Structure P
Amino acid sequence: MARLRVDFYSDALELGTAMTVLLPQRTVTQIGLDTAPAAGPPPVLYLLHGLSDDDTAWSRWTSIERYAADRGLAVVMPQVHRSFYADERGGYRHWQFLSEELPRLVGEFFQVSQRREDTFVAGLSMGGYGALKWALRQPERFAAAASLSGALDAARLYARPERRATLERIWGPEAPVGTPDDLLHLVSGADPAATPPLFVACGTEDPVYPHHAPFVTAARERGLDVTTAFGPGEHVWQYWDDRIRDVLAWLPLSRG
């Protein structure tokens with residue numbers, strides 16, 4: 001695998017930002033790693049970080065590079081700061097950056113597949129929320145989407161005093177209930193025939209575990225394809241390192 005830290009300018013954000021990218025590399029003499037990607041542009045996973053992280057977190061705290069190499073999978077990890085992948089009220093347009101500009105730039109910078117059936121999104125915590133929001137708002141883009149320990153319920157987040165300042169900076173004094181930033185609202189209008197399969201995992205000792213039952217219930221009542229993985233676990237990197245392997249095994253990849 002090739003690992004790149006890409007510094008670039010974002011017109012949507014009107015500032016310089018970064019992404020970390022993993023690209024399959026065919027090698028002959030490398031020891032200890034399966035490095036035989038299939039011919040042609042590789043499938044791509046957009047992998048989203050959490051509230052306290054940046055674009056380097058997944059590659060620093062998990063073995064995502066090794067796991068992706070086994071499957072010939074490119075991985076794009078953008079930086080969005082503490083934005084909840086949203087266009088902030090009077091601030092930065094992180095949703096526009098994520099959903100419009102980033103895929104275009106990835107296509108311009110790298111030879112990765114542009115086909116829906118080869119494109120996936122996943123994330124942890126804030127990134128789990130972002131992954132499901134992206135898949136529900138642009139279902140035509142993805143073949144599958146996964147959330148690990150996702151902060152899925154905006155109203156519950158507003159009930160946590162330590163998060164209020166961040167959330168009010170993004171959305172204002174009221175939770176974005178009933179808006180395109182509300183996952184339950186998005187699920188209520190989702191087309192089961194168009195929405196990609198969803199994977200939702202969380203540890204039962206995680207503070208965001210209560211977010212999951214309302215989302216999963218609403219999604220299944222709507223007729224969406226939802227795979228769940230709930231069991232012992234906390235809001236920690238060891239859990240996410242374990243679960244991202246489950247996600248990669250679940251993805252409908254045509255190789256690996």
Structure Q
Amino acid sequence: MIQISALPAFTDNYIWLLQDHSTQRCAVVDPGDAAPVQAWLAAHPGWVLSDILITHHHHDHVGGVERLKKATDATVYGPASESIPARDVALKDNDRISVLGWDFDVIQVPGHTLGHIAFYHQGHLFCGDTLFAAGCGRLFEGTPEQMHHSLSRLAALPEDTLVYCTHEYTLSNLKFAAAVEPNNPDTLERLAKVTRQRDAEIMTLPSTLALEKLTNPFLRTGETSVKEKVDERNGTDNRAPSAVFAALRAWKDTF
């Protein structure tokens with residue numbers, strides 16, 4: 001059985017730590033800083049870091065890779081089309097890898113960056129900065145159409161899938177979601193709960209795809225309530241869900 005926990009980094013990043021207690025081997029996802037990982041290893045003698053999974057090239061996701069690689073000789077997996085430090089295995093869409101005895105499907109999810117990938121193992125999704133709890137990543141390199149398609153692929157996974165994104169943005173995302181759908185009871189209930197969690201400094205992740213489909217406006221671009229709110233705000237009639245998504249993302253950028 002693999003145990004998954006979060007190592008906080010910087011102001012709002014999470015480095016996901018996967019632990020196989022039967023072998024005392026572990027893996028990390030997107031270690032932007034080596035220090036939290038090395039501190040965990042120092043506090044758990046006998047454990048070996050065997051694998052490093054990278055979703056995209058931004059520094060807050062890869063900044064600790066080279067230091068960890070030198071200290072542990074872990075295998076580094078990352079997107080083939082991006083420059084990933086110390087990468088050993090270059091991954092493309094629909095590739096499959098085995099880490100700690102778990103098979104992970106690689107899903108190409110361009111939008112935040114052009115080469116961004118996600119890792120999926122039955123019930124567990126490590127999606128970097130593509131899908132957030134109640135939100136999605138900014139479009140630094142890709143188009144709205146690409147990001148909408150990427151989110152649609154992730155939304156098609158089983159509803160009980162746990163969503164392990166890499167930032168504690170849930171509260172601010174839900175404030176936006178409530179502005180988009182002020183009459184969505186699921187969103188308002190989640191906003192109240194997350195407000196209490198953050199007041200108590202409790203992390204809000206992982207989420208589930210079922211919860212995202214109820215409360216994340218970026219997964220709800222086909223809903224009449226979301227389309228009408230965006231059209232009303234922009235004075236437009238966005239026919240395609242991808243156009244609704246584009247308007248929604250532009251609104252969130254200035255929210």
Output 14.8 (mean count of other Cβ atoms within 10 Å over residues 110-117, calculated) maps, among P, Q, to structure P
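Suppose you compute Kirkwood radius over Cα pairs in Å, for residues 30-77 alone for every structure in P, Q: which one lands on 11.8?
Values: P: 11.8; Q: 10.7.
Of the options listed, only P reproduces it.
Relative contact order in percent (Cα under 8 Å, 6 or more apart) computed as 13: which structure among P, Q?
Values: P: 17; Q: 13.
This value belongs to structure Q.
Mean count of other Cβ atoms within 10 Å over residues 22-29 computed as 14.8: which structure among P, Q? Please list the in-between numbers first.
Details: P: 14.8; Q: 18.9.
Source structure: P.
Which structure, out of P, Q, was distance in nm of label points 7 Å out along Cα→Cβ at positions 46 and 62 derived from, given a value of 1.7?
Working: P: 1.7; Q: 3.6.
Structure P accounts for this read-out.
If distance in nm of label points 7 Å out along Cα→Cβ at positions 126 and 166 is calculated from each of P, Q, which structure is the one that comes out at 1.0?
Q
Identify which of structures P, Q gives the largest calculated value of FRET efficiency 1/(1 + (r/R0)^6) of positions 14 and 150 (r between Cβ atoms, R0 = 25 Å, to 0.05). Write down the numbers at each step before the final one.
Details: P: 0.30; Q: 0.75.
The maximum falls on structure Q.
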helix-only ellipticity at 222 nm (-39500 (n - 2.57) for each DSSP H run of 4 or more, over all residues; to 500), calculated, reads -8000; among P, Q the input was structure P
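Values in this text are rule-based calculations from the coordinates and carry no lab data. Everything numeric in this text was worked out from a predicted model, so none of it was measured. Cβ atoms are built from the backbone, for glycine too; each structure is taken alone.
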